[in-house]
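As structure tokens, here come the structures.
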Structure 1
Amino acid sequence: MKPILAQVTLVVYGWQGNQPGTLSWVFPSVGAAMRAARALKNAVSWLIVPGRRDTAELDLDEVKRYALVLAERVA
């Protein structure tokens, strides 16, 4: 069975301790992105959106307003 989404992007925008800024990674599935988010122990605020998103061009307010947010954790 082929997945509905070919790619998703995990965007981490809140960190505990060290604050490296907003970072994103592309994954083949929501499940893979969720596992990665849980593995990042100092990531406290993140979201997963469909498709490939470039961190440099990412506006979190716009993504939340117009993109389908598949999962989110807010600290």
Structure 2
Amino acid sequence: MPDILRYKGDLTASIDRDQMIGPDFGKRWLGIRKVEYHPDTGSTWVTLRGILPDEYRERLQPMVEQAREQERIRKLFNG
């Protein structure tokens, strides 16, 4: 059974589909699979899916490189 988040209003244009949510109580990271607006209830439903370890490492790699570069610059200018 997928995890579903429900929000009031139409948020389909403002949802960042690359966002990772988590970790949850089971230490899983979740990604957005589907975003649907339901006009009858006036709410947006966001369906989440688990992110597998290989995808997690792939998505995290650019952030790790950026953090290393920021640390290198901090050490260079702050001693």
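Structural remarks
- Entry that produces 11.8, 41 once Rg and Dmax of the Cα atoms in Å is calculated, selected from 1, 2: 1
- Largest in mean count of other Cβ atoms within 10 Å over residues 9-16 among the labelled structures 1, 2 is structure 1.
- helix-only ellipticity at 222 nm (-39500 (n - 2.57) for each DSSP H run of 4 or more, over all residues; to 500) from the coordinates reads -6000; which among 1, 2: 1
- Read-out relative contact order in percent (Cα under 8 Å, 6 or more apart), computed value 35, structure in 1, 2: 1
Throughout, read-outs are computed from the coordinates displayed, never taken from laboratory work. Since the model is a prediction, treat every value here as computed from it, not as a measurement. Cβ atoms are built from the backbone, for glycine too; each structure is taken alone.
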